[in-house]
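See the structures that follow.
Throughout, read-outs are computed from the coordinates displayed, never taken from laboratory work. Treat the numbers as computed from the prediction; the structure is a model and nothing was measured. Cβ atoms are built from the backbone, for glycine too; each structure is taken alone.
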Structure 1
Amino acid sequence: MGYVTTSDGTNIYVKDWGAGRPVVLSHGWPLNADSWEAQQLFLAQHGYRVIAHDRRGHGRSDQTWHGNEMDTYAADLAAVIETLDLRDITLVGFSTGGGEIARYIGNHGTARVAQAVLVSAVPPLMLRTDDNPGGLPISVFDGIRAGSLADRSQLYKDFAAGPFFGANRPGATVSQGMRDAFWLQGMTAGHHNTYECVAAFSATDFRGDLAKFDVPTLVIHGDDDQVVPFEVGGKASAALVEGAELKVYPGAPHGITDTHKEQLSRDLLAFLNSYAA
């Protein structure tokens, strides 16, 4: 574990576990690399080198005032990849992290990339626009921003106790520990950084980035995702990536890295093992 310094002097915290072909994990909002710990441990135990970083402004990385948008997030990811000289990578992005890896491929190509995985991911475009009528209204994201300004701590508690893990569904069993971990990670992130990141994950158009995917791609999404609805996210992304494999988790919420961690880890391992150099 340590830091990678980007071209603008930002220190990006990196957790680097295991040995073997590299897997790079990009996390969701407002979390950090710790949100991947179940998958990182599992894949490292099964023969892979697994790298997870804290996005700028999140976790243990620098809380920069500027750069809280997808082009910079992708450039930071490129800095991690190039500093560690990673090749034949499987890029895995959860939620906002799915946008990050999509923009990385869009801006930096796939010379170092062997596979890509989008998990509950925000591409192709969450926001409703004239040419994306199935998206979510801007009032949804304005509400998140307003909640952040009014009481950021309570906003994160409400997310964890409601839509993120599907804890608001009848019969749901979401532990207090799982909810507390979400809140704790959110509160370690910078207020300004998480506020600006709402626009980054909601209003960035990744359709052009997905068109540049030319590596085997797996899309995983729960069909009861209340944060990035399946029709808006996984289903639409899989349709835009040529040859993409779509796995739907019936009844699953947004936060499947925790609620469905065993199933997700197994599916990731099977996809990784399917790669032949």
Structure 2
Amino acid sequence: MKLISWNIDSLNAALTSDSARALLSRTVLDTLVNQEADVIAIQETKLSAKGPTKKHLELLAGYFPDHHIVWRSSQEPARKGYAGTMFLYRKTLNPIITYPKIDAPSTMDDEGRIITLEFEDFFITQVYTPNAGDGLKRLAERQVWDAKYAEYLADLDRQKPVLATGDFNVAHHEIDLANPSSNRRSPGFTDEERLGFTNLLAKGFTDTFRHLHGNIPDQYTWWAQRSKTSKINNTGWRIDYWLVSNRIAEQVTQSNMISSGDRQDHTPILLEITLD
């Protein structure tokens, strides 16, 4: 099975805008088409509460005609056009689709952050983890989210093996970002967020990239748009992951980044796994 995850940072912009960035986004979509993945997870769709428009669905069908589409958008009382997730999966697959809530604080459960696909022998679930925010204003709520989400994954894992992906908004170790010393209290690299991710893995999950590649440096999935040279200089962060239940880690054959060319922000990540 081949699976891809990508934080697209506005599906509408990627599909319909004529900006230079949108053109780069569509080049990435072309790259994903060529990968011929079975399942594609997309985060930060930023769609309205009604989800993709007819135009969006037509354009997506042009790229991925052999895939069904399911989505989850931010709903009131959460912010409009915020967060959001989407799965595209092959029409030959027939998962049970759920849109779980994890009793998260504030409006987090209404922000469209989790979708889960249940198959006969495993789960595939994606997450767009809340950012701790400027000034770490959401850090306390983020810590509650991390604990609740870890328990949610553990509950799935008690039923059958899990493949979990998405933008987890945390660089786990110093090797996972270019400038750890200057980012000690930056969102995504606080001790609290890193511990939350450690605790998640401790519940029985494997970071598949590190499992396959070990501690190779300078491997990132996100480069800040605010810095024009972040990607040129590879001053990035690895904050997007494919995790799997420990008991199926040895069945993973690939876990890599897919090049997004000159486009900054997130790059897609690939997982290949042999599932019995």
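Comparing structures 1, 2 by relative contact order in percent (Cα under 8 Å, 6 or more apart), which one has the largest value? Top value of relative contact order in percent (Cα under 8 Å, 6 or more apart), among 1, 2, belongs to structure 1. One of 1, 2 was used to compute helix-only ellipticity at 222 nm (-39500 (n - 2.57) for each DSSP H run of 4 or more, over all residues; to 500), and the result was -8000. Which label is that? Answer by label: 2. For distance in nm of label points 7 Å out along Cα→Cβ at positions 29 and 85, the highest value in the series 1, 2 is held by structure 1.
Where does the value 23.9 come from, among 1, 2, when mean count of other Cβ atoms within 10 Å over residues 125-132 is the thing being computed? Derived from the structure labelled 2.
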